Each structure stands twice: as structure tokens, then as C-alpha cells.
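Participant: These notes open a run of structures that come right after.
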Structure P
Amino acid sequence: MSNQSYLILVVGPTAVGKTDLCLNLAKNFKTEIVSCDSRQFYREMNLGTAKPSSDELKQVPHHFINSLSIEEEYDVRKFESEALALLDELYEHHQVVIMTGGSGLFADAIVNGMDEMPEIAPEIRATIIQEYEQKGLAFLQEGVAKNDPEYFAIVDQKNPQRLMRALEIWRGTGKKFSSFRVKSKKERPFKVIKIGLERDREELYGRIDLRMDQMIATGLFDEADSLFGKRNLNALQTVGYSEIFGYLEGKYDKEEAIRLLKRNSRRYAKRQMTWFKKDESIKWFSPEKQAEILAYIQDQIA
């Protein structure tokens with residue numbers, strides 16, 4: 001093999017089976033796993049983010065899992081800088097590194113780099129925050145859906161920070177946030193091999209529902225209850241927690257909370273697939289075809 005370094009990027013929707021594949025790939029290449037799943041960075045959020053189990057984390061070194069507190073401000077630019085620095089270190093000892101996650105924006109930052117965004121007057125941001133506090137998430141969702149439907153189709157629609165960012169760009173420049181996402185690709189000192197995992201839709205949705213039942217059985221409602229006092233933090237504005245916070249606020253009963261958890265998780269998976277399917281350089285496989293996936297990667301390296 002040459003001196004070329006390789007990043008194997010494994011992407012796909014929630015519950016598709018990324019963890020199992022990545023563990024096997026990491027063992028095969030005697031390497032480490034870097035998470036680009038922005039929901040799994042936070043120590044306090046365990047059950048609702050479907051992190052690898054403590055046993056799985058022991059099998060192979062993992063990075064960027066449980067690396068932050070929900071109290072910490074963190075964004076994709078910080079991740080880009082820290083993950084690239086980490087990769088530099090890992091490539092001193094490994095020719096191949098595995099990266100995985102369902103956060104397309106964070107994966108993109110490592111593979112392609114971030115687009116340069118215009119400077120926006122801080123008072124525009126302050127006004128939008130004030131409006132959000134008064135009118136709620138629906139106000140942000142309607143604003144982005146109306147002014148930038150392309151971005152709204154792929155953004156995490158429960159994430160107020162992402163929605164506020166799109167709105168402030170629109171108000172500050174009169175242009176869509178999506179128009180600045182031109183993907184001017186940055187050169188990286190490693191070659192990326194992209195693997196996408198997909199399943200039949202009904203099968204995937206069944207796995208999502210089953211996973212949600214398992215999360216609930218192991219204490220998801222108790223975990224959300226323990227975080228309820230901090231529910232306004234950005235990290236907690238996500239599927240798996242916001243539905244339970246609504247129940248704890250008395251907006252609906254537990255049965256409805258469970259229905260919303262499953263429905264919104266399925267919708268989240270659909271948005272993830274919309275994002276990843278736009279990338280024609282991803283090679284798609286069924287998660288059961290692990291031998292085929294390994295052969296494809298070895299062929300790319302050779």
C-alpha cells in the first residue's frame with residue numbers, strides 16, 4: 001500500500017446499522033472511529049441519541065462521543081478544526097481512519113470544508129432570537145420554509161439554531177442561506193471513500209420504531225425528565241427529547257409523546273436520506289453486505 005491516507009466515511013439514516021459496520025471495519029483495518037454525529041457529542045444525552053454501548057466503545061477507540069457538555073457552545077466550524085487536527089494525529093499511526101454519523105453538515109465540513117458566510121449585523125440576530133422566544137419554533141420553521149424551501153427540505157427542522165441562522169442570512173442579505181452553500185471544495189491530505197447504508201423504507205421505519213421502544217424501556221423518559229430544567233439549551237432541541245419535554249409540560253399525554261417520538265424519528269431519517277442522496281460520490285450498500293463493502297474499500301485503496 002502507498003503512503004496515501006484514507007478516510008472511510010460511513011453515512012446513512014438513524015437506525016440503519018452504521019455502528020455494527022464501523023466496528024467491524026475498524027477491527028479489520030486496526031484503526032479508530034471518529035464520530036461526526038452532532039447528537040452524540042454530549043455526555044448528558046445517552047439514550048435519546050443511540051450512542052454505541054459502553055461495550056462497543058471499549059472494542060475500538062472512539063472520538064467525539066461524550067466529548068462535550070450540553071452547556072458548552074459548539075458548532076460545525078469548531079468541529080471541522082478539531083476533527084482535522086485529530087485526523088492529522090491519527091494518520092501518524094494509521095493509514096485508514098473510519099468516520100461515521102448521521103449529521104450530513106458535520107461530515108461535509110470534514111470532506112469539503114465550510115463555505116464562507118457573510119457577516120450579519122448582530123442586531124438582526126438579536127431580533128430573531130427575541131421573536132423566537134415570543135413565537136416559538138413554528139415561527140422559525142415557517143420563515144425558513146417560505147424564504148428558503150431548498151434548505152428547509154434538508155435542515156433539522158427541530159433545531160432552532162440552524163433555522164435562526166438561515167433566517168438571519170435571508171434578512172441580512174436578501175439571499176437564501178442555501179445560495180451561500182456553494183461547496184467550494186477544499187483540498188484535504190487524505191482520500192475519502194464514501195459508503196452509504198440504506199434499507200427498504202418499511203424495514204428502516206420498523207427498526208426506528210423498535211429502537212424507540214427499546215429506548216423507552218431503558219429509561220428515555222427518565223433521562224429527558226432529568227434534563228427538563230435545561231430544555232431550552234440548543235443541544236436539547238432535537239428529536240428524542242423535545243417530544244418528551246412537550247409531554248412533561250402537559251401539552252399531551254404519554255401515548256401521544258411516544259407517537260410523536262416515532263413519527264419525528266422517521267421524518268428525521270427521511271431528511272437524512274434526502275441530504276445524503278444528493279452526493280453522487282457515495283457508494284450505497286445494504287448493511288448486511290459487509291463482505292461486499294470491505295471488498296469495495298480494499299479495491300479503492302488498491
Structure Q
Amino acid sequence: MDVKSLYTLVAIADRGSFAEAAKSLGISLPAVSMQMSALEDELGIKIFDRSRRPPVLTEKGLYLTKRARELIAHWESLSDYLKRDTTGAILKLGAVHTAVSGILPVALRLLQEQDQEIEIRLTSGLTHELEMAVLRGELDAAVVSEPEVERPELEFLPVLDERLVLITHTSVSGNSEYEILQNNPYVRFNRLAHVARMVQNEFRKREINVNSTMEIDTIEGVIAMVANGLGVSVVPDRGFLQKQTDSIRKIPFGDPPISRRLGLLILRNNPRIQFAHLLLHALKEAAQEIELLQGK
């Protein structure tokens with residue numbers, strides 16, 4: 001059994017078919033099929049049920065895929081270690097967009113000031129996307145909103161509670177959340193994002209109907225639209241809103257006011273867990289700086 005075959009197996013499981021796995025790996029479909037047939041012969045088990053189209057993993061195939069992810073994670077950790085000196089480290093990190101433009105740069109600066117020689121390979125995305133990447137071993141850790149469902153393989157380590165605020169252009173009149181939201185266009189953050197679902201649930205609970213005029217993938221984009229008088233929105237208050245523009249007014253949101261919890265999500269048996277904990281410590285220090293900025 002070689003590592004290449006394990007990568008191919010995982011690609012099939014993630015992509016859903018031999019053909020899509022071949023595209024993602026940049027190899028031919030026959031090469032994928034030959035690798036999997038050789039792996040079945042070597043192990044003496046049936047990995048795929050080929051009576052179905054496309055072929056699906058058998059029970060033993062599912063178990064093998066899970067173990068393959070673990071072996072790949074250990075292999076990559078060993079490979080990175082051998083390529084670098086003993087003082088270096090690589091951390092494959094994911095982060096939601098709000099963390100990338102908020103707490104994460106502060107934490108990475110603190111790590112740098114502490115002479116922690118950790119090379120960060122950063123991927124951004126939505127919480128549910130990053131959660132699955134950590135679960136599959138593609139990422140070592142991710143800075144995300146607290147997952148809605150607990151998974152025994154994963155551990156969520158809280159870092160910061162961010163208050164949600166209603167933001168408007170300073171020209172918008174009214175002090176009531178209900179009045180402002182009902183009477184102005186609403187700029188929606190990506191509805192697949194965890195924080196967007198929190199906001200929508202609050203709207204539903206309080207029977208607030210908004211007129212959504214646009215949907216944007218980044219909080220920064222939402223803030224820019226509001227700052228230019230194109231609508232109102234609800235976003236996490238990261239302490240940077242006032243620094244970004246003087247044309248925005250903030251009003252606490254929720255009854256009672258609600259917040260989203262941001263933290264570090266890790267795979268419990270990840271071989272780079274010690275480096276994730278160094279980042280966790282830096283994130284907590286960064287959170288204290290942000291709280292001071294917010295005047296808490």
C-alpha cells in the first residue's frame with residue numbers, strides 16, 4: 001500500500017466519483033480505477049460496491065477511508081518535519097472571513113513577536129466548510145463560529161464572544177431596531193454563514209420582515225455598502241467598525257442582545273495539535289486587545 005493510493009481513495013470519497021477524483025488529482029480515469037483495484041487486491045477486501053453507478057464505498061471501504069485520512073495527516077506531518085529544521089513547524093489553518101480581517105492578524109503578529117517559528121498556510125471559508133475540512137484532516141485547525149452540532153472527533157476551544165450590532169448610515173433616522181429594519185433596504189451577509197443564520201433566526205423569532213436588496217460574501221463588503229447609504233445590516237461588532245468609517249451608526253441587536261462565539265476548532269488526534277495550542281494562546285491574547293479597544 002502506498003500513500004498515493006490513499007490520496008486517491010480519499011479524493012473519491014470527497015468528490016463522489018472516480019471521474020471527479022481523477023479531475024481533482026490531474027490523472028486519468030483508468031489510472032484511478034487501476035489504483036483502487038490494486039488496493040483491493042492487496043488488502044483482500046471489497047472497497048467499492050461496483051454494482052451501483054457511480055460505485056459507492058462499502059462498510060469496510062468507509063472504515064479504510066477514515067483510517068486513510070489519519071495516515072495522510074501523519075504522513076504530511078512527518079514530511080513537513082523532515083523538510084524543515086527542528087525549530088520550525090507548519091500549521092494548515094482555516095478561518096472565517098471575519099477572523100481573517102479581525103482577530104487573526106493580531107494573533108499572528110503576537111506569535112511573530114514571541115519568535116514562534118510557525119509557517120501558517122491559511123484557507124478562508126464558511127464555518128461549515130472549514131469544519132468538514134478539519135474533520136477530513138485537510139486542515140489542522142480553524143478559527144470559526146461555534147459549530148451547531150458537536151462531533152466527538154473535534155474539539156471547539158472558545159476564544160471570543162462578538163456582539164451583534166445593527167449598523168446604519170448616520171443619515172438613517174430612528175432608534176428602534178424594528179423600525180429601522182422594516183423601513184430600510186437590508187444588506188444581507190452570505191445566508192450560508194453561521195452568523196447570518198443566527199440573525200435570520202432572531203428576525204423570525206421577533207417577526208421582523210426585511211427587504212433584502214443584496215447579498216454579499218464578506219462582512220467588509222456589507223459594511224462598505226452600509227457606509228455608502230445603500231442599506232442597513234446586522235454584523236459582528238469587532239471593535240473596528242468605528243475605525244473603518246465615521247459614517248456608520250451602531251445599535252445593539254437582539255432581545256436580549258445576542259452574540260456569536262468565535263473559537264479554534266481542532267481534530268483531537270491531529271499530530272500538529274501542539275502548534276494549534278500555541279495559536280490558541282495568541283488568539284486569546286488578541287481577544288483581550290480587541291476587548292480593550294471596544295472599551296469592555
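Just so you know, all these numbers are worked out from the coordinates, no wet-lab data involved. Keep in mind that what you see is a predicted model, and the values were worked out from it rather than measured. Cβ atoms are built from the backbone, for glycine too; each structure is taken alone.
Participant: Cα Rg over 2.2 N^0.38 Å, for residues 34-169 alone was computed and gave 1.38; which structure, P, Q, did it come from?
Facilitator: Considering all the candidates, the number was obtained from Q.
Participant: Consider the structures P, Q: one of them gives 31, 16, 13 for semi-axes √(5λ) of the Cα gyration tensor in Å, for residues 154-281 alone as calculated from the coordinates. Say which.
Facilitator: Here the read-out was taken from Q.
Participant: When mean projected area of the Cα convex hull in nm² is calculated for each of the structures P, Q, which structure yields the highest value?
Facilitator: Q
Participant: I would also like to ask the following. Assign the value 1.9, calculated as distance in nm of label points 7 Å out along Cα→Cβ at positions 50 and 274, to the correct structure from P, Q.
Facilitator: Here the read-out was taken from P.
Participant: Given a value of 22 for relative contact order in percent (Cα under 8 Å, 6 or more apart), calculated from one of P, Q, which structure does it belong to?
Facilitator: Considering all the candidates, the number was obtained from Q.
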